[in-house]
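What follows is a set of structures for review.
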Structure I
Amino acid sequence: MSGFSRRDFLMTTAGAALASGFAGSSKAATGAPKRGGTLVGTWGGFEPQSLFVPAGGGSSPYFTSTKVFERLIRLTADLKFEPVLALGIEPAEDFRSYTIKLRPNVTWHDGKPLTSDDLVFNAIQYWKPISAGVTLDALLTAEAVDPLTVVLKFKVPVPEFFLKSVLAGKAGLVIPKHIYDGSNIITNPINNTPIGTGPFKVKEWVRGSHVEYARNDNYWNSGLPYLDKLVIRWWRDPASRSAAFEAGQLDIGTFNPIPAPDIARLTATKKFVAETKGYSNSAWITSVEFNQRREIFKKREVRQALLHAIDRSFIADTVFFGRARPSLGALHFSNSIFFTKDVQDYPFDVKKAAALLDAAGYPVKAGSRFKMSLVSAGWFEENVKIGQYLKQAFEDVDITVDLAIPDRATSLKRIYTDYDYDVAVSNNSASIEPIPQTTQYYTTDGIVKGAAFRNATGYSNPKMDETVSKMAIETDEKKRVSLVHEFDKLAASDAPVLPMVDLEPVTIARSDVRDHSLTADFMGESWAEVWLDR
């Protein structure tokens with residue numbers, strides 16, 4: 001039988017062991033932050049299609065755009081909200097309206113002031129219809145009370161943690177009305193050279209190489225940023241990034257930028273640190289998705305059978321070198337507010353997988369139960385190995401597998417636009433608040449042809465939609481946690497999408513890079529506070 005076996009994996013990874021945690025800190029031991037210098041950063045993925053993708057587009061454009069655009073608030077490492085562009089966001093007693101007070105004396109990079117008109121534009125023209133989508137369906141109006149005050153009114157009660165999480169997350173970037181008003185926000189060419197309020201201005205984007213940012217000398221937070229210049233550069237693969245670190249060409253990389261075996265080797269030199277903090281609101285999951293537009297995969301028993309055919313511990317230990325753990329439900333294990341163990345699990349059991357397939361009406365005939373296409377999104381090196389492993393795992397239960405591992409653009413098109421797959425391997429980020437980042441993979445309104453990282457399976461269950469709708473309006477925190485648990489149980493039992501492994505991301509940095517990884521989502525922060533101890 002062809003394929004990539006467990007033995008193959010173990011042979012190629014033999015001798016590569018990682019410690020479960022890392023020493024070192026991004027905080028300076030003594031002394032005040034130093035000003036100046038150029039920081040070269042990267043992440044463990046590819047160059048974005050645009051520096052800013054208003055409708056989402058994944059982590060790469062999120063990484064590049066958040067050095068320019070800011071949000072009203074941000075989430076700290078201890079999961080508290082703190083001001084950025086807003087000094088306060090206060091709910092009414094009935095949670096049907098929220099009053100937002102903007103920070104005064106904030107200007108866009110072109111010198112124009114940030115006002116309540118910008119915020120009204122964002123709420124009505126950008127957040128609701130584009131970035132947050134159905135998450136803000138309940139928004140009725142956004143009214144400018146004065147130049148720095150806006151009142152958001154909703155048709156139903158909106159939970160405070162939910163709304164603030166949206167505003168502090170990927171959907172909450174604040175864009176300039178005077179540039180985007182009257183244009184198609186999604187296709188506006190300014191998205192390649194965005195103008196924001198953030199600590200850095202886009203100076204140059206050399207496609208295929210890097211984007212250079214210059215210091216915003218008129219930044220509202222006096223004294224920041226510390227850096228004179230920020231460069232985000234891309235390398236073709238993890239090994240190239242590792243070599244760049246050693247050659248002095250790279251200062252910091254987020255989200256598993258180098259091969260796992262290299263982490264211990266680089267940190268042993270004391271020239272580098274490995275930091276696992278900074279991901280509590282941007283955890284990552286690798287999932288398997290079943291296209292329910294195909295008759296075979298409409299049957300829950302078939303989906304559950306294939307899940308029993310997957311050794312998720314093997315994937316965690318060999319593909320990710322122990323920097324991941326088997327998933328349990330739709331929520332990442334690090335979600336300290338909503339995670340629950342009380343969901344259906346699918347332990348590795350080939351005999352049970354075969355029995356379920358027999359019971360579902362797919363016995364072995366002429367050596368095969370059926371033929372299926374498997375698309376493993378090729379934007380991460382690990383997905384290549386997972387695709388090769390799953391091909392053999394499914395063949396072990398007598399399914400004929402046609403494996404494809406397309407590049408990023410083709411993967412996005414096949415999975416999220418053309419729905420050209422039977423089973424797909426993809427990745428998604430998982431915020432603390434499950435709406436919309438997690439729920440949109442399971443709700444009917446998450447089915448948006450061409451929208452990446454949403455419901456590509458075609459799964460639609462009125463009970464699921466109702467549960468998520470209740471989550472969106474429940475203002476009692478304890479009751480809301482219970483509703484999230486109901487959502488998670490249903491997601492696990494229906495299994496249209498099932499997380500295989502929860503990743504434990506790591507940031508690699510030179511030892512003289514200070515004050516990084518200090519928030520709940522370092523990759524998506526402005527990096528204004530990062531400095532070089534040189």
Structure II
Amino acid sequence: MTYDLVIRGGNVVDGTGLPGYIADVAVKDGRIAAIGRVEGEAKRVVDADGLVVAPGFIDVHTHYDVQLDWDPVASPAMQHGVTTVLTGNCGFTLYPAKPADVDWLTGMLTRVEGMSREAMREGFRFVGGGFADYWRRLEGKLALNVGGYVGHSAVRRYAMSDAASERAATSAEIAQMKELVRAAMREGAVGFSTSQLDIHVGADGRGVPSNFASSDEITELCSVLAEFPYGAIEIIPRTHAQGHNDADRALLYAIAAASGKPIEIGPLGPTPDAPMAWQRTLEFTREARTQGVRIHPQFTSQRLGLHLRLADTFIFDEMPSWLAALQGSIAERCRKLADPAVREKLRHELATVERAAPFPIAILEVEHVRDEKNRAWIGRSAAELAAERGGDTLDAFLDASIAEDLATGWRTRPSPAAQEFITNVVRASVLDPLVMAGSSDGGAHLASFTGADYTTLLLTDWVPDPISLEHAIWRLAGMPAAVHGLVDRGVIRTGAKADLVLIDLPNLAAGEHTVVRDFPAGTERYYVDAHGYEMVIVNGVPAMERGKHTGALPGEVLRGA
């Protein structure tokens with residue numbers, strides 16, 4: 001037999017968690033044709049001596065829906081070994097959509113997911129329709145695989161128009177929404193997603209549509225998935241940051257009973273006002289498991305730190321005066337933020353309003369500037385700028401931002417104690433087999449951070465202590481494939497899809513986080529490279545070699561099976 005590709009002599013870590021072994025892997029017609037001592041000819045032979053041969057990684061929490069229109073590799077996902085991304089998390093999809101609502105939905109993504117409106121206007125093309133209409137546009141244009149949820153906010157907007165952001169749904173409206181979810185699942189959606197976080201606010205300053213849904217509505221929509229042999233549910237409950245109150249726990253149990261499907265509940269992470277919420281969440285998911293309920297929190301292996309700029313952040317949206325001040329054009333926002341009366345309200349809310357991610361303005365430091373004349377600010381904290389100019393830290397923070405039309409980039413520098421604390425949270429997550437590796441948020445919050453390096457950091461920071469390489473690969477590939485019913489992916493076995501990554505483990509490293517301007521309209525974003533991924537293979541075709549796209553477009557739009 002002549003194979004399309006033979007990978008010779010690598011350390012095969014197959015994604016099941018079992019010990020690795022030295023073997024050849026042969027590929028033909030997009031699938032793994034043989035494993036072991038492979039005889040026969042091949043169109044291409046790759047020497048994998050000294051390399052790990054693993055199944056391609058699956059990034060379960062992304063928002064690459066829009067970026068894929070102009071970026072077939074969903075960078076930097078593929079640079080970090082990812083061969084499949086799941087999009088449309090948190091209830092945010094652009095389908096189903098009436099033509100008149102596409103602009104409203106893209107505006108929502110601009111606000112809540114930090115996507116550039118300018119980049120979307122120049123690089124994104126969608127005129128409305130359903131799941132199939134959306135993804136049909138990209139078939140044959142992808143370097144990696146993509147699976148899409150159907151999002152609650154889009155479904156609600158389609159059924160209720162503007163009232164979706166104002167009130168509870170009627171029984172007739174819920175029935176219509178169920179039909180929309182059912183249609184998307186028939187067309188191949190990987191599941192249903194929703195969010196009830198108060199911090200999720202649309203471009204119009206109102207909560208996103210899913211925030212107005214009752215528990216009964218959410219349960220009814222999730223019940224549609226019981227009709228299908230595939231699918232998962234992704235939800236961020238209202239009290240997720242606090243460890244889930246009794247009402248949210250009851251909702252999760254109701255969803256599980258109605259759907260019979262696994263549930264993912266968004267990223268674990270402590271906040272200063274609820275530092276042990278993550279522990280309560282882990283205890284709850286373990287308890288649920290004893291009752292046969294599959295609930296998987298997500299975690300990221302990234303290092304602690306927050307990046308923001310006032311041009312497009314949503315981090316202050318839980319505070320009413322901040323939300324109002326950050327609405328409108330850049331010029332309008334600058335005018336409001338410069339008003340002393342407005343600043344007094346902002347100052348008061350920073351001190352009094354409970355929020356999911358509180359931090360003192362004083363610890364923010366300038367990470368990058370737009371204007372060269374302000375380069376001396378880089379590395380200076382708001383407190384240091386305030387000491388130099390007089391006034392308080394809020395004034396210094398706002399004045400520096402206004403001077404650059406809100407484009408000044410800021411970051412937090414966590415204290416050693418805070419860094420140690422979050423490291424312990426990640427360690428507990430890594431050791432808990434119910435917790436799903438993921439939550440990169442890829443494609444979102446581009447001017448604030450990039451989380452795509454979580455795959456690389458799991459392998460470099462947490463292997464071999466406290467977990468084995470085999471366990472880490474299972475967490476990155478085998479586990480997400482199994483939870484989402486991707487039966488032909490996430491493992492190396494004969495007959496499976498040939499999504500593979502070849503890793504030079506001793507030299508594997510994530511690069512520095514940098515700001516690049518490579519999106520449509522010259523939009524800037526955070527980017528992080530990687531070193532040590534020798535080859536990324538998608539459906540049997542090398543799509544990336546040593547971090548460079550080969551030009552091949554073998555990716556597929558995955559549909560429930």
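Please treat every number below as a calculation from the coordinates, not as lab data. In this text the structure is predicted, and so the values were computed from the model without any measurement. Cβ atoms are built from the backbone, for glycine too; each structure is taken alone.
Observations on the structure shown:
- Given 37, 24, 15 for semi-axes √(5λ) of the Cα gyration tensor in Å, for residues 187-330 alone, calculated: source structure among I, II: I
- Among I, II, structure where distance in nm of label points 7 Å out along Cα→Cβ at positions 59 and 403 as derived comes to 2.3: I
- Which entry (I, II) yields the derived value -6500 for helix-only ellipticity at 222 nm (-39500 (n - 2.57) for each DSSP H run of 4 or more, over all residues; to 500): I
- Among I, II, structure where mean count of other Cβ atoms within 10 Å over residues 259-266 as derived comes to 17.6: I
- Each of structures I, II was scored by distance in nm of label points 7 Å out along Cα→Cβ at positions 91 and 235; the highest score is held by I.
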